[in-house]
1. To test your reading of the models, identify which of I, II gives -0.21, -0.27 for log10 I(q)/I(0) by the Debye sum over Cα atoms at q = 0.07, 0.08 Å⁻¹ when calculated.
2. With mean count of other Cβ atoms within 10 Å over residues 80-87 coming out at 17.0, pick the structure among I, II it was computed from.
3. Tell me which of I, II gives 0.05 when you compute FRET efficiency 1/(1 + (r/R0)^6) of positions 16 and 120 (r between Cβ atoms, R0 = 30 Å, to 0.05).
4. The value 21 for relative contact order in percent (Cα under 8 Å, 6 or more apart) was derived from one model only; which of I, II is it?
5. Please compute mean count of other Cβ atoms within 10 Å over residues 96-103 for structures I, II and give me the label with the greatest value.
Structure I
Amino acid sequence: MAAVLAYTVTPMKVQVLPSLLAADFGRLANEIRRVEASGADALHLDIMDAHFVPNLSFGPDIVSLARRVCPDLYRHTHLMMTRPDLYSGRFVEAGSQTVQIHAEADCDIWGALAAIRADGVRTGLVLRPQTPVSTLFPYLSLCDEVLFMTVNPGYGGQAFMDEVLPKISVLRRHADASGANGLEIMVDGGINFETAELCAAYGANQFVAGSFLFKQQEMGAAVTRLREICEKAYGTNLR
């Protein structure tokens, strides 16, 4: 009988990204500075168009604000838009350093990702909880990262959907098998110490947290603790 080879877990850097959507909008500049002071890896900016999702957030001017207030804080932008291809360039001009679009968007996904990459920034593809993980596979060569929504996109403060967890491991194994073992896998929605640990175990290495982090009295301590938990748990359900 042939021996069954054990799956080798590829080490990935764990990153924590507070989502500005959960900040106090009356003092955004100070909230951005708070994120930088926390030692977080990046500021996550959720852009909602009130069409693709039933909510409206903010536009390129807030990205510009973040660049002006904290120029060294990485700006990570998630376009929850029906036609991200029409707007991605404006967010790059405003200072976005990663631009993510949805696999479910009403546009040429391949062309939109190629245009973002041609603008000289990192690309990402986002999946709603209900969308099959195989939808991502044709586009991975144009993706630096994939974001699994672990809530339905459009509102902050929702409960984590653990049915997404198996999709994370499927993608991590597929990426490793296809030579894309540097693919970053991000999760967003209901992320806290417990849910982040679960996602890390299944192969996620980037963690967006909004309400959980912004409600912390000491955001820096929470960011550090979240990173430590995920580093310890990473890939334990992949072996």
Structure II
Amino acid sequence: MYINKITINHNRFPSQKVYPFHLSILQNTDALDLKTPVTIFIGENGTGKSTLLKAICAKCNIYIWEGVSRTRYEANPFEGKLQHALDVHWVNGSATGSFFSPELFRNFSQLVDEWAVNSPGILEYYGGKSLLSQSHGQSTMAYFRSMYGRKGLYFLDEPEAALSPGTQLDLLALLNEKSRNDAQFIISTHSPILMSCKQAEILSFDGPSIQPIDLKDTSHYKIYHQFVNEI
């Protein structure tokens, strides 16, 4: 465990009326206690789980490969400010790590390919192949196997997006293994497969405040269970 608590300081909110500070889930939650080496954020779309995930990552000074900045039709100057309202409680000083999301992974893959032009050996970290020459799911798992083989604090935002159910099981096995060996993970996901990680505590964003929840009590599990039983 590298961090064991996140404090949300409401007195630092620049406004109570704009995203993400207007979200009741953030206004009603004072702190998150991280008790296990894997913490999983779940909730419906728009509940703020990915926004909080990125804010915690930024507060930990872990770089996010954002790619090219684009002009926004309705830019929100407060959207990236949540990190300033957070306090991170470290166990034994800060740690290195990384942030993953499917939408940003393409940018990272292109950078690795550019680096490999002059330093081909870098591809050995990813199974000896260009990430761009593999399928999305294959390149994603190559990245996971390389990155999570070392100590660190890792943030994953919906990593299941490019993964088949079978490949999600591969990632689940990797999480179960690496979380026992000096790696801590904070994951936002809709995948019941990843929620079943043995080393994980699930935190739900679907109530008035962020609260722990058992896998079988999640709407994700219930929907999949009902669907399978009705086939």
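Only the coordinates and a few stated rules stand behind these numbers; no lab work does. Predicted model, so just to flag it, every value in this text is computed and none were measured. Cβ atoms are built from the backbone, for glycine too; each structure is taken alone.
1. Values: I: -0.21, -0.27; II: -0.24, -0.31.
Only structure I yields this read-out.
2. Numbers: I: 19.6; II: 17.0.
Source structure for this number: II.
3. Details: I: 0.75; II: 0.05.
Only structure II yields this read-out.
4. Attributed to the structure labelled I.
5. Working: I: 24.9; II: 18.2.
Structure I gives the largest value of mean count of other Cβ atoms within 10 Å over residues 96-103 among I, II.
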